Structure I
Amino acid sequence: MRCVVLTSVSLVAALLLLALPSGELSPRHCCAGGRWQRSETENNTVSSKSSESKMTSVEWATAPSAQKDLHVPPLQELADVLSRGLPENFELASAEVAPCPDLTRPPYNLAASGLCGNAELVELGGPPYLMPLVRRDKVYDLGALLRHLGRDPALLAGAGAGPWPHVGVNCEGIVNLSVRGGVVEQGTRIVTVEGGGATYRVRRLPANETRSALLGNYLLSDGAPGQVLKVTAEKRTGPANFITAIREALQKHYGDRVVGLGGMFVLREGRARFHVMPDFSATPMTSEEDLNRWLKFYEMRSPLTHVGTLVTGDMGLDLRLQHFHGWGEHGDGGHYHYDTTPDAARYEGYFVPAARVLRLDAPVETHTMGRD
């Protein structure tokens, strides 16, 4: 048993913390030594299991890393390419250069007002850390990553696995994190399978929890207002989902010149097929069939806000070509696959081209499973 001696100051601090409701943080905790503050979060946060929540994260200073530049076409050129390509999959589609709306407002609900400023893509880990069997040591502190990269102000938004040590089980992560002037605004949601797979639960992380795990695909930018690529589409007539249609139109035009986009879109009307990962598999998953039997699939309802990235080529970095997760304030959320009501589907998206892709802690031994 460990004995802890409290000074009078620390005893008062401890009593004040005990007075806070479970799962809440005071509005802004100031720390010495340049450490980030925490901004206020809503009450529907999850509490950590103490033995797991202290698990050591991957050290960014020593983690394997690589980066490559992406082709960055002018926004108007991108809009023209998509305006020609998207009608192959949607009855109504448009792409234009437009001022980014305030993305902190509904239905977008991002942690920063914009997507612009020094945009790049970040990919962490990968599916080989999930299957055949999980690598529980692959825990990533995204707050520490931003400090390591010297990014403030910053928006980090995208799709990945959530911090399983925080909630005690495997979970989806819908990363939506900003830092401005040393203050963390945490809008990240996690989604867990409940009731043996019968249902799921979406929860918001507290501001002092900035970890993820296993894999992730994120847009990293200053989160500033500016001109963006606005893409809308309605009434899907082809086989490709919204993101696949965008990626394939760009790939067809640019070929070996790899383009990367990051951003967000809203499914304003219709419903969509999602999956949520259950807790980690105890038996090896060695095929897509094994993976799909393990995943839990659901039909979810609009409006749904999605964040993520796409690239038109791998560039020898073992990249995931597209990855978007979404959530709704009504309680739905998970990994986006495609709309299930094509006649009713209505999409509205905002994207920025990235100048480079940063590949961190890529698996040494890889495979192509789990990339859908």
Structure II
Amino acid sequence: MQKLTRKILTGVLSLMTLGFTLAPAQAPAVSAEDVPTVTIWGSGGQEVRDALQAVADAHNADPEYGAKAQVEIQFVVSGTNEQSLNDRLAAAYEAGETETDFDLIAIDDSAIGAIVAQTDENFFEPIDTNQIPNYENVVYKDNIVGDTFIPYRGTAVYLAYNEDVVPEPPKTDEELYQWIKDNPGRFTYCDPSTGNSGFAFVANAIYNQLPEEAATSGDAKWVEEHQEEWDNGIALLQELHPHMYQTAGSVQYPHKNAGSLDLLTTQQVDMIPAFANMVLDQRSMGVLPENIKLTQIEPSFLGGLAGFLMPTIGSDKEAAHSVIDYFLSYEAQAMSWNEMFATPVVDSAQLEGLENQEWLEETNLDELRYFNIGDNRTVLQTRWTEEVSNLD
């Protein structure tokens, strides 16, 4: 029996050997070692990280794109004690590092100025759109950053409200301010240093009084030469202060974007400024009831684009271009919407398999109001902290 078994094994091995011998020669497959790794660095909320990771995983599994590059996500979640992304980039730049893993930076366009201020005006290099075929899909080609920035999702602050309590929401900033006065304690916004939804409310109070070009400039002249407008904006916020949400008899500004949204969810307030994607995400999970709706006022709250930048200290530029191309594909754009309800930067009519597609109407960015004020943002936050938040 043992001899028979050995004979069978010998025969099988002989056939296998013959098969290998007769098999036609094939080109060697690309090994994992030959595929470069492109690291995307980002910062913000956990929902942003999860969406980036989902698209990265799909990219890596794609036969075409995955053979050109494998994507790794490094993310600094806001509100943690981790070293900020800005500081990490500045440290690498000051140390003279090159060929780092800072291949692509995924951030909001409004945050770029702070990085440039800590590094160099040429820290980000122009991105060659000729290497990005799917760039043709992008509908927001005219952005305030220029050729160093490729958008991959839209983002904007809207007015979120309880339609059972507010059947006719304000349509203008003046109507909103009057509603706040007429409904004391039923409106709030987060500390602007902890969340951009609160920053949007504060910024509107000041920048609605300035020339339109001020909203896209970090030039100090918009502060130094327009003190009257700034003072008027701060005075408006001071006037509204006693009508804000209160606890224990004192006005309390919630911490972070999620803090104000929690108050709306628990019906402690009826209206807040909020990021559309956060409202839609919580609505989809059943955290926010269906009666929480979104609307935009005139002049609108700040909006912008999140996109990719390519630091000069990164590594494989060609592979990085390929990664950007995937993020602009219709498949990836649909995935970003399904993951975090990120407003597409391509024609949404071309996207398939969208969840809650009707919600796209609530996040229409046709009238996108860009907002990028550089270091003037620090001036705004400081004045609010010193002159508004501590009035009680």
Structure III
Amino acid sequence: MAQIGLAGSTYTWVFAVAQFFSGTLLDRFGSWPILTAAVALVTVGAFLYAGTTGFATLAIAQVVLALGASFGFVGAGYIGGSWFDAARYGLMFGLVQALASLGSAVGQPLVLVALHALTWQQLIVGFAAFGVLLVVLFAAFVRNRPDGTPPHATSDDRVEHETITVSGALARCFRSRQVLISSLIAGASFGTMLAIGTLWGPRMMESRGFSTAFATVLTAVAWLGLAVGAPIVNVVSDRWRSRRGPAVGALLLQGIAVALVIALPSPGSGAAIVLMFAVGLFSGVQMLGFTIASEAVDRHLIGTAAAIVNGVCFVLGGVLLGFPGTLLPDAPSLQDYKAALWPMPALIAIAAIGALFLRTPRTDRQKETLA
């Protein structure tokens, strides 16, 4: 069990660290070579995972999978930012997250059904074989922009795009207060959603007497909520012509939903479904973090800024998944869960305070986004 846990944490931390470099590599080399290589890495990792015979092979498979997967979400958003106007960038990221959330909601039941007919090795080999097809499709159809830069880029953007280094791009983004605040907003929202929506929320509901099957349904409901909230938050923000107000409001509403999940003594099944849906719905504010970060940097640094935000999301997600477990006894009661999960609403409250310090967009590109 210790080796399985170590292998799982290996994937999480390799994925999180690789996030910080994935966007810069996309900014520097474009979508075609990077995303094709990323899909190939995931495919190789899947074949390795299916053929695992010991811990060493399992760990290598996890590293290869994590390196390839780290380009997935940021890469999809990067394509949207490269080929579409700035006004559509946040919505593109929201749609990507909506599809990812729907996959999380329906994927587990489908996998369980498939395992009635196949072994898990056969199922993973099937996924890997599909990955080979994806590599061919990416190599054949995915293209960089002809000039290698996003639409409407200036001549200065093109010069910097060709000369900036990975470390230079990361340093530029980390110096931006907007990027740091947006990372906190997205990280607190996503990390809490990941922890409450997939692990601690269902565990609390089981401690209240709900069945394991119903707890699994609650996980799917939370991801469905995120699928709805992810594309909506940028639409609302653009309509209100504000980033600060929707960010603060959604964070406060998510914090209230999380606090109710933790604090209510024994909600009925209907109330539990509504609360878990609300946790996912208002966690859609994480998508606003990507929009704010993209508006705070030059066009040729959009991928780097998005990768920083996504990396912080997974770092905080990993902390919130693991830290409460260190506070729980071997056989936790409902009161033990309530005492251990306090960092989640506390972190959301800190993020809401941070969101109050967001600056109003002022550049031409940001005005275009809010137009």
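Can you tell which of I, II, III yields 2.1 when distance in nm of label points 7 Å out along Cα→Cβ at positions 208 and 232 is derived from it? Each step should come with its number before you reach the end.
Values: I: 4.5; II: 1.2; III: 2.1.
Corresponding structure: III.
Taking -26500 as the value of helix-only ellipticity at 222 nm (-39500 (n - 2.57) for each DSSP H run of 4 or more, over all residues; to 500) derived from one of the structures shown (I, II, III), identify that structure.
III
Have a look at I, II, III and say which one yields 3.1 for distance in nm of label points 7 Å out along Cα→Cβ at positions 80 and 344, as calculated. Don't skip to the end; give the middle numbers.
On the way: I: 3.8; II: 3.1; III: 2.5.
Here the read-out was taken from II.
Quick check: -0.56, -1.10, -1.16, -1.20 is what I get for log10 I(q)/I(0) by the Debye sum over Cα atoms at q = 0.09, 0.14, 0.16, 0.19 Å⁻¹, for residues 104-263 alone, calculated from one of I, II, III. Which structure matches?
Value -0.56, -1.10, -1.16, -1.20 for log10 I(q)/I(0) by the Debye sum over Cα atoms at q = 0.09, 0.14, 0.16, 0.19 Å⁻¹, for residues 104-263 alone corresponds to III out of I, II, III.
Read the figures in this text as sums done on the coordinates, not as results from a lab. All figures in this text were calculated on a predicted structure; none of them were measured in a lab. Cβ atoms are built from the backbone, for glycine too; each structure is taken alone.
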